[in-house]
Structure 1
Amino acid sequence: MLKLAWLFFVPLFFIIPSASAKEGSCAQCHQTLKTSSLLEHNYADWKGSIHAQKGVGCEACHGGNPATTDPVKAHQGVLPSGNKSSSVYFKNVGKTCGKCHAAEYTEFRKSAHYRMLQNTGKGPNCLTCHGSMATTVMKYKEMESTCSLCHGKPSLAAKALSLIDTAKRSLDLYQKKLAQKWGTKIPKEDQEKEKEYLLRYRQIQQMWHSFDVTKVTEISEALIKDLTHK
């Protein structure tokens, strides 16, 4: 069975912050273990991820009890990824990620990719673009090799992704100009406009996960036009 994992998360991961991995947690124990054939990733993979930076431990995705150092009790409820009941079974990955990334998961469920994954088992989930530890974000140049596994040259999707990147750079420049002009005393009207643009950019990021590239292109171009006053 083809276990593709295709969810194109653009920019930035919005993970709910929590406390740092505490003593006796999964990470505390697994950092002393060598890579095992039973594990699809290890402590080093987690340590270099945005999840580690935000204090999101293994249990958030895999389950288990991080409060105990007893290996049996710690792994209760943890199932291998090949088990259909596992939270990290390839069909269930989106739902698991959606516990923190709810808006992105909601958009993904609108997509043909999601329907194909659920109906045939051959389709994308979050891991294709982000990896199991959310250490990667799909880049413009990487799209063709990934998308072409099922599609031809993804020219429309590539254009949409490029526009999202342009929107982000335009937003950064807009904020920089505001700071240069007003310093820390930005007028309320400009503050409200900045919030509006930030919200619109965030909505574009979220909508990308529906893979409605026509709509993403449309709203990205509109934001770029407003940010640059063209």
Structure 2
Amino acid sequence: MNPRLFLVLALLLGPLLAPRPARAAEPVAPAARTILVLGDSLTFGYGLPDPATQAYPGLLQQKLEARAAAAGPSAPRWRVVNAGVSGDTTSGGLRRVDWVSRQPIAILVLALGSNDGLRGLDPALIEANLAAIGDRLTAKHPGLRVLLVGQRMPVSMGDYAARFDAVFPALAATRGWAFAPFLLEGVGGVPAMNQADAIHPNEAGHVRMAETVWAALAPLL
């Protein structure tokens, strides 16, 4: 072969034939894990213009997404499922728990009990129902972590209020669950945090509730 032609071919083909360094594998985002928030109208976001984004479970989702974005593409991803139903009690939650937990769940936020208390239901029944919900889901989803969100009754309800309030911290301690002492901390009884009915939180109230739940949820992530 003509030496000059060989040199030209070598210059043209050399870069194509030379071994190339291996490309680093692109980081793969892990599959999102599910946080199920089981509650009543306070969880559902009753009366809000857009419960999907303004109720505290939706605000928790926003916090999780911001946290993941700051941590990078390989950070754990979480999906919050709002399973709040207006008017629901602990008995109602127990009846529907299998239906709302058909997909794998990593964390249960258990925020039921306020309607039981307002109806004056036996605190022993409330405790039994909450325990059964947590135990059933723990058996169904190995490795599940439970965050129990405390509820309180007005002091005007006297001895009943004291017995009701005591259910939640005692149950969390017995089961070894994470615990947020009071869902309506800084919200209940504060006009600026509630709608006209003075019962259901407004947008500002849900922001405050999200902060309360987040403080107990973040260590479980």
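When relative contact order in percent (Cα under 8 Å, 6 or more apart) is worked out for each of 1, 2, structure 1 gives the greatest result. Name the one structure among 1, 2 that volume of the Cα convex hull per residue in Å³ of 168 was derived from. The read-out comes from structure 2. Among candidates 1, 2, the computation of distance in nm of label points 7 Å out along Cα→Cβ at positions 47 and 63 that gave 2.9 used structure 1. From which structure (1, 2) was mean count of other Cβ atoms within 10 Å over residues 183-190 calculated, if the value obtained is 17.2? Source structure: 2.
Out of 1, 2, choose the structure whose coordinates give distance in nm of label points 7 Å out along Cα→Cβ at positions 31 and 103 equal to 1.1 when calculated. So the calculation was done on 2.
We did not get these values from a lab; they are worked out from the coordinates using the rules stated. All figures in this text were calculated on a predicted structure; none of them were measured in a lab. Cβ atoms are built from the backbone, for glycine too; each structure is taken alone.
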